[in-house]
Structure I
Amino acid sequence: MRVLWVCNQCIPVISRHLNIKVSNKEGWLAGLSEKILSENDGSIELGVCFNAGQEYADFNGEFEIRAYGYHDDVNSPWQYDPKLEKRFKDIIDDFKPDIIHIFGTEYPHTLAVCNAYPDRNRILIGIQGLCSVYAKHYFDGLPEELISSSTLRDSLKNDNLKEQKRKFELRGENEIKALKTAGNVTGRTDWDKKYTKEYNPDATYYFLNETLRSNFYDGKWEYENCEKHSLFVSQGDYPIKGLHLLLKALPKIKDEYPDVKIYVAGNKITGEDSMKKKILIGSYGKYILKLIKDGKLEENVVFLGSLNAEEMKERYLKCNAFISPSVMENSPNSVGEAMLLSVPVITSDVGGVRNLLEDKKEGFIYPALDEDALIDAVRLCFSQNGSEEQKDMCEKAAAKARITHDAKTNYNRLLEIYESITVNA
């Protein structure tokens, strides 16, 4: 069975040979590819298409796998380039796949592959998030005056918040076209199943949990070793991730816990790195700085910048709790990573979160956009510090995550899906 993967970025098995730096995003793909390469009995011949810039747009190579490069401008992911279809036709003609497995819908190359390959019954799209839905929530919890504002950076790049939402809408349009074309879809939540059926009732929907980055399957959080009253946020560089909602609630949390700290990983949008970045700060970054200043939170918020997998793991284990304050998600892999490590989890009730954990049993779930409920969830979490109740909750969360993200189970399920597609195509 010849299976061609189409990935948003380079994966480690390829980067090792080409000396390409691997992004921290979509680390779960590394886990899945490692599993296939270690467990494969020869029944699968794997090809991987990767997006790694113009330098590798025409790369063809073979090592543990057959690898193909393509170039999709990730800086303009709302713009569809028909020339991508030609590149994918060439790749498909060379590899001759039985199945094309596309990971994600959020970039235009997904639609390009669907347009380049006429046999829809052999196309499998894996849903990660859905830009078409995220766009509807882009302004959630933001003041109207911010939505209408622009900084120098926004004007130069034509990229204020309204433009950002519009770009998500355009990405969503390409996404829906691709989903309507594909004959098969994998998802992992009731949320993505609902939208799959809405966009393409004829597609076959396969349930498939995700295998996470391998380093998160080892290690265990201990209350005695954590920084008390510290919260870790894995990403906060655009409004969907809800950092603004957490910062609006933080002054009231600080009244009760004066030593509270928020550690934020990911791109620093507040211009801390250089004077140039401070001058060219976006509207959302400026708003985040205002919330910090108005709430007198300068000593309570730390921006960590981009972290690799080991650095992320270290930060999970150091925090008192992990919090996901997003206004919309499918099922955040960061929640799964925290659960695997037995870290206390607080999350907004969005998308498919309830497919990952049960409220008050394996973590704390609060209604998104409800500031008082967010505060209450943090308060309740901290009130359990060092208790048997907290230990029991963390152990149950870890046990649940070990089932959800079990690498062997998910690998076997993937093989079942591939077999089903080849039989029914």
Structure II
Amino acid sequence: MNLIIKIASRYLIGKKSHNIVNLVSLVSIAGVFTGTMALIVVLSVFNGFGNLVISLYDTFDPDIKITVIKGKTFNSDALNLEKIRAIDGIKYAAFTLEENCLARYGEKQDIVTLKGLDNELMKKTGLNKAVVIGLPILENGERNFAIVGSGVAYALSVNADTGNEPLMLYLPDKNITSPGDFENALRQMNISIGGIFAIQQDFDSKYILAPMSFVQEFIAAEGKASAMEIMLKPGADETTVIQKLKEISGHDFTVKNRAQQHEFLYKILSSEKWAVFLILSFIMVIGIFNILGTLTMLVIEKKKDIIILKNLGAGFTMVKKIFFMEGLLITFVGVVGGLLAGGIICFLQQHFHLIKLGNADSFVVEAYPVQMQVTDFVSVFLVVFCIGALASYFIAAHLVKKQYAETGK
């Protein structure tokens, strides 16, 4: 095997009698190199965008969310809050309550989702950092404040100076049974606007945050909640925590982690990435067949060497292995070089943001986000190298068999 590798490596780096053979060899290596580099860069950019999207959701969503299986709300007594907070690995847990309602500010109005929570949950989730105007405070003494999404603020024409006019909220009163009692058909409560948050469009154009007690009073749901939101400590074992939560909550509740809360989003991001990987892999198949030209010309050029090897007692299998190893070396050099180049490009983009996004002012980041993953490098290496190995084997077997047979004439 050492002799086969030595001869194949000599054929790869040694000067050929015809310069065109050297050129074709370089083209083959360049094809594998470029395709591999492109795969790494594209997959890393997909990782970057995927993690960026997920991080935007993570700012608003808890690590774990408990909701009732049947119905929209449940009595908060059904879940032992103190017992849940005592579970090892849980940083904070609190009840939340959501309800759709009509919001009015001045002459403008919009249908929104009112979410009740507390100041501490805002801090633990990082929502307080998303407040771009005003203060991230829902309660100050006996005074209640609403934090409005930037999209809702735009629809309602809320100014930067949020303290001038109260926000009016309307909701159909479930206790009214007479269809003619229009004056009392709606429940109404006012609340001061304390700030505006900006995360991403799905949340900004939909949500208004308010104190839990205020929302419970507004929708006449004292002692009720629509979910329990839980934040974990760094390094906590999520699987173990979820198992304990399921034991405490019982069969009437469902416990979901971040991925399960937005299962469709995670599946879309993953399927898009691997669809692109598959497409680029097919393109690599075309690029790999540059090796066909290299091996064809090399076998023709080394016809005398094949005769000498045959006279020295080398069988067909050994000669085939030499040219097969030549194809493997071309593939290996191209793959390793492409992985290194792709890694360097991604590293430079991560730290120096060389390539900017068009219309970056309207997006949450200025440059293309990139995140390298070891699994991507391993997957690309295995796929490209296997494609190259298969192509080299069948090409070498066919060409050498033909040439080896001709030497016997």
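I have 15 for relative contact order in percent (Cα under 8 Å, 6 or more apart), calculated from one of the structures I, II. Which structure is it? Here the read-out was taken from I. Quick check: -17500 is what I get for helix-only ellipticity at 222 nm (-39500 (n - 2.57) for each DSSP H run of 4 or more, over all residues; to 500), calculated from one of I, II. Which structure matches? Label of the source structure: II.
Compute FRET efficiency 1/(1 + (r/R0)^6) of positions 42 and 234 (r between Cβ atoms, R0 = 35 Å, to 0.05) for each of I, II and report the one that scores greatest. Going through I, II one by one, FRET efficiency 1/(1 + (r/R0)^6) of positions 42 and 234 (r between Cβ atoms, R0 = 35 Å, to 0.05) is largest in II.
When distance in nm of label points 7 Å out along Cα→Cβ at positions 98 and 266 is computed across structures I, II, the figure 3.9 traces back to I.
Out of I, II, which one gives 0.45 for FRET efficiency 1/(1 + (r/R0)^6) of positions 282 and 314 (r between Cβ atoms, R0 = 35 Å, to 0.05) as computed from the coordinates? Source structure for this number: II.
Could you tell me which structure in I, II was used to calculate mean projected area of the Cα convex hull in nm² as 19.6? Structure I accounts for this read-out. Starting from the value 3.2: which structure in I, II was distance in nm of label points 7 Å out along Cα→Cβ at positions 258 and 338 calculated from? Going through each structure in turn, the value belongs to II.
Computed from the coordinates by the stated procedures, all read-outs in this text should not be read as laboratory data. What you see is a predicted model, and the numbers here were worked out from it, not measured in a lab. Cβ atoms are built from the backbone, for glycine too; each structure is taken alone.
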